[in-house]
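> Listed after this line are the structures, all set down as structure tokens.
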Structure I
Amino acid sequence: MLQEIVEAEKQSIVQTYKRAPILWERGHGVFLIDSEGQEFLDMAAGIAVNALGYEHPAITGILRNPGLLHISNLYYTRPQVALAQALTENSFASKVFFCNSGTEANEGALKFARKTAGEKREIVAFSDSFHGRTMGALACTANARYREPFEPLIGGVRFATYNDLDSVNLDGDVAAVIVEPIQGEGGVRPAQKDFLQGLRRLCDARGALLIFDEVQCGLGRTGKLWAYEEYGVEPDIMTLAKPLGGGLPIGAILINDKVAAALEPGDHGSTFGGGPLVTRVAKSVLDTINQPAFLAHIQEMGQQLGAILHRMVQKFDFVQEARGQGLMWGLALDEKVPVAKVVEAGYAQKIVMLSSGRNTLRLLPPLTLEAQHLEIFEKRLEVALALA
């Protein structure tokens with residue numbers, strides 16, 4: 001069965017993905033089941049998307065009675081307004097724009113920033129950043145391998161060094177600074193508090209907007225509802241996506257009053273953005289995560305996961321560093337052991353993990369992870385590292 005699907009995929013789908021040789025059939029809780037009936041502990045959550053794992057009643061209960069699927073943004077729907085109200089009531093924002101993905105959210109954020117800034121056009125982004133693969137978001141993505149085949153991009157983007165405030169120059173025509181409070185694709189690198197606080201001060205002094213990309217690190221992933229809460233810094237614009245729909249595609253741009261005042265009908269749009277079904281699901285996901293006990297559980301599990309990874313640093317000389325917050329962690333490896341080998345060894349031990357950055361093992365489990373799952377993970381990870 002797997003080989004048939006592999007061959008059919010090669011014949012019918014554009015070859016832009018390097019897929020693992022696994023055919024997933026279903027999931028339950030924090031486990032995935034392949035076509036042979038084997039059960040894998042999922043420490044990736046569909047790249048931080050499946051925040052509530054699999055078959056969670058907060059999602060399946062709605063999908064059994066989906067109601068209206070689509071009506072377009074020419075009309076009002078209750079679920080869209082309810083989700084927007086919940087997001088603004090529980091964040092810095094006063095308004096929300098809905099789209100379909102993280103890259104769309106970042107594209108919209110760049111447009112909103114330039115519209116708000118008037119004649120200013122330049123964007124400052126950072127080393128090791130990742131903001132998406134469309135032309136504007138890609139222009140703010142540091143990895144040359146992603147960028148160079150598609151240049152020239154939108155222009156007007158310059159890069160500073162992540163966590164180095166002295167490298168940031170907002171002189172001239174800077175409309176906005178875009179930054180991830182915790183870099184995901186760049187190797188799971190948390191920002192330093194004084195760095196983000198310094199960016200806020202610089203932006204205020206120069207009249208530039210501050211954009212936080214929380215597509216991967218937001219909505220409970222750090223143990224706070226929003227990653228920015230860890231830093232005591234509020235952005236002007238924040239982008240969300242991955243976990244918000246619990247597996248359905250949705251993105252969101254959260255903005256403050258200053259940005260909202262600059263926008264008018266026709267400035268931006270999305271045919272599918274904020275449809276009634278996905279916003280019903282997203283509201284349910286948000287309500288489930290945004291509970292003190294749930295967020296405290298993430299923090300507790302994050303501490304346990306971090307302790308496991310620090311033990312791996314002590315046990316293996318090629319494991320250099322464990323870094324992260326909440327349930328977003330990276331294990332930096334020496335280049336003599338390619339992270340791809342560890343991911344592959346993980347499959348053999350029935351754990352699903354990710355790579356990121358130059359050579360970092362990335363862990364983004366469902367937020368519903370329990371202590372007994374971490375006991376399983378530690379045993380399997382140690383074997384995978386030993387065999388890699």
Structure II
Amino acid sequence: MHIFLNATGASAGSGLTYLYNVVPRLSSLPDVRTTLAVQSPLREEFSHLPNVDVLKLHVPDSTVRRFWFEQSKLPRVILAAKADVLLSAGNFSIRNSPVPQILLSGNSLYTSRDFSRDLMRRREYRMWLDTRIKGVFAKKSVRWADCTVAPSRAFAKDLHGWTGRQVVAVHHGFDADVFFADECPPSTQVAEKISGAQDCLKLLFVSHYNYYRNFETLFRAIALLRQQVPGQKIRLFLTCALRDDLTLGPYKTGAAARVIRDLGIAQEVVELGAIPYRQLHHVYRACHVYITPAYAETFAHPVVEAMACGLPVIASDIPAHREICSTALFFDRFSAEQLGARILEAAPTAGKQVALPERLGFSWSDHVAKLLAIASQLVGETKGRQLAAVARAETPLHRAS
């Protein structure tokens with residue numbers, strides 16, 4: 001089978017995690033050939049893989065231009081590649097795909113009422129409008145695709161309720177061999193920041209800065225803990241920097257930075273900056289508790305990574321987190337008080353790894369196998385329809401007409 005994987009929208013976070021794990025697995029299958037479309041900085045990451053052709057395309061930077069590029073030019077590229085099936089991995093599908101198309105949908109912001117309310121509260125009217133417009137095309141994309149795949153049952157249910165279309169849930173995976181393979185430690189600067197908190201309760205939140213990951217609730221919880229338990233030293237490590245010029249997307253960091261300053265917790269909040277995916281396991285293992293206060297989520301890769309590293313997890317009480325990590329300590333997503341209580345509940349486990357289940361239950365190999373099964377079914381149905389059409393055209397009735 002020849003797969004055309006359109007990943008031109010992948011630039012950070014879960015998009016890169018997906019590519020780093022899925023593309024090598026496709027490459028390892030002798031009966032699968034992959035043509036990969038990615039942004040230019042990522043080409044070298046995959047060009048060495050066998051059975052993978054990385055296209056040299058000029059992909060526009062902005063979402064609007066990239067969407068137009070995918071709709072107007074990419075179909076011809078897919079035809080020229082002679083692919084059997086298209087995997088669209090950027091939440092938007094091609095309206096007139098020349099081959100059967102599987103849409104990989106993973107953006108919950110288009111269906112999140114919390115995100116809409118948050119943007120209005122922040123007076124981010126332009127972003128609110130931009131999200132609504134993109135949401136229109138994301139909704140149409142589910143209808144344009146032959147099959148839409150979501151990374152969790154919770155998000156598949158949201159998409160079904162939003163579009164009225166059936167959506168297949170195929171969990172994303174986790175590969176310990178890939179995740180723990182790199183023994184190169186983080187930079188000296190990062191290591192010094194972590195080692196400087198040896199006598200502290202070390203909390204970790206892995207995310208680039210954005211609004212829907214709900215940083216401010218986490219900051220307020222830290223301030224409450226400092227008041228309630230003054231003898232407990234706490235450090236919250238962030239894998240981002242609260243600076244606009246170092247932040248992906250249009251999110252403004254000023255409000256979050258002001259919350260830290262106004263609460264007087266600048267010493268407790270440590271900005272590590274972006275950590276390469278292959279070095280993340282060192283950071284997880286150097287900390288005591290993993291926290292995610294996100295109010296919108298589709299799968300939550302860092303939660304799985306934290307579990308694999310033996311960390312207790314504290315998570316906002318949303319369906320995706322309940323599905324992915326049933327053993328977490330949950331809190332109301334906007335309650336700093338509940339989050340603070342959960343941190344105190346988890347504190348006695350500091351330095352003691354949580355016993356892992358025998359199997360986390362998430363496998364990239366299973367994910368790829370299920371995708372290929374869907375692709376094979378779609379290709380078979382398409383070829384069946386084509387043969388039926390040819391047969392009808394060759395009947396005497398059709399020839400006479």
Structure III
Amino acid sequence: MRSTVVIVGAGQAGLAMSRCLTDRGIDHVVLERGEVANSWRRERWDSLRLLTPNWLSRLPSWQYTGDDPDGFMRASEFATHLEAYSASFDAPVRAGVAVSGLRTTVDGLEVATSEGPWSCRSVVVATGPAAVAKVPPSAALVPARIHQLTSLEYRNPLSVPGEGTVLVSGASASGVQIAEELRRAGRPVVLAAGEHTRVPRRYRGMDIHWWMDAIGLLDERPDDIPDIDRARRLPALQLVGSEDRRNLDLGTLVARGVEVAGRLVSVDDDHLYFSGSLPNLVASADLKLARLLDRIDEFAVAQGLDDELDVPDRPAPIRVGRAATRRRIDDVDSIVWATGVRADHRWLDPALLDRYGVLRHAGGKTDLPGLYVLGLPFLRRRKSIFIDGAGVDAAEISADVAHHVGVAAPS
């Protein structure tokens with residue numbers, strides 16, 4: 001089997017690239033191990049909604065047309081959104097095809113798949129940034145009597161057996177949402193919080209993503225950032241997409257009865273050990289929040305919007321006491337590891353991967369000519385990880401692909 005370009009993955013990034021290649025008249029195929037939007041259908045918890053408002057679910061030649069642009073689609077609704085996008089241009093998706101390897105040939109590249117090899121000139125890896133859960137080494141030290149699962153395995157409170165205390169390790173978007181849902185279901189919850197990024201859901205009457213888009217934050221490029229490697233590893237914003245547009249941070253969790261501790265650093269047969277740096281991390285998160293809101297307020301003044309907006313309604317600083325750095329492990333029934341996720345590029349040559357097992361790239365171009373990657377954090381701009389950003393990146397990278405395969409730009 002042969003195609004000029006092979007795209008691996010039929011999520012928002014892969015479909016955005018497919019649309020861009022279609023517009024350029026470039027022959028291609030999209031190989032998907034499951035179905036269109038598979039991870040949104042099969043690998044998200046039941047109540048998950050997008051963190052971005054519906055109006056930001058825009059992709060090349062496609063945008064949200066429903067009656068709730070400021071709402072937040074459920075994962076299943078977004079999967080339907082992507083399915084309609086795929087159908088809108090008859091994307092050449094081959095579902096149920098697993099990719100297992102890649103090698104160079106005299107003519108270009110060859111992709112090994114469950115239906116046989118595909119020869120091509122170029123490959124775009126668009127399998128997403130959240131295929132593998134990152135679990136710390138301390139998980140191996142947890143006694144067998146403690147049930148463990150990751151944020152990718154969590155579906156709802158019933159997926160965590162028992163009625164006792166649940167330790168949720170990690171305080172980014174996944175961790176705080178899971179902790180809140182478990183607490184609402186009546187479970188005692190301890191949240192082990194490391195570095196985190198706190199933002200309000202709305203500020204001065206507008207969604208925080210509206211502000212980040214307006215002030216140009218989402219369009220910042222890697223060259224604008226002093227430490228791009230660190231920026232690509234920062235935890236997701238503490239946010240939840242909800243009908244009531246509520247805030248979700250350590251303060252709201254404490255108010256709902258969640259116990260907050262420092263980062264889980266070690267485990268033995270008798271105890272869990274937590275970092276004592278929680279007050280410093282909370283203070284750091286509040287300082288970063290203040291800098292963001294300062295930037296927003298300065299933009300509002302500069303654009304003459306100050307009188308049209310709500311008055312500045314800054315969240316109060318979060319106050320945490322000195323949390324215990326040790327507790328008996330018998331006090332905990334289960335642990336949910338919400339300690340991050342990463343892309344799964346294990347089917348590629350290890351020489352092409354960085355120390356985290358992710359394809360090395362410069363703006364989506366890898367070390368192997370003809371091999372590109374799309375949909376990773378801060379790929380070409382800060383919003384690369386978001387739906388809207390994947391579409392903009394796809395438009396640019398499709399030009400690189402076209403140049404590599406020798407197809408002129410459309411007139």
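Read-outs throughout are calculated quantities, based only on the coordinates presented, and are distinct from any laboratory measurement. Treat the numbers as computed from the prediction; the structure is a model and nothing was measured. Cβ atoms are built from the backbone, for glycine too; each structure is taken alone.
> One of I, II, III was used to compute distance in nm of label points 7 Å out along Cα→Cβ at positions 34 and 274, and the result was 4.2. Which label is that? Don't jump to the answer; show the numbers that get you there.
On the way: I: 4.2; II: 2.1; III: 3.3.
Derived from the structure labelled I.
> Further question: Suppose helix-only ellipticity at 222 nm (-39500 (n - 2.57) for each DSSP H run of 4 or more, over all residues; to 500) works out to -8000; of I, II, III, which structure was it derived from? Let's see the in-between values first.
Details: I: -11500; II: -13500; III: -8000.
The structure behind it is III.
> Comparing Cα Rg over 2.2 N^0.38 Å across I, II, III, which structure shows the greatest value?
Working: I: 0.98; II: 1.07; III: 1.02.
Sorting by Cα Rg over 2.2 N^0.38 Å in descending order puts II first.
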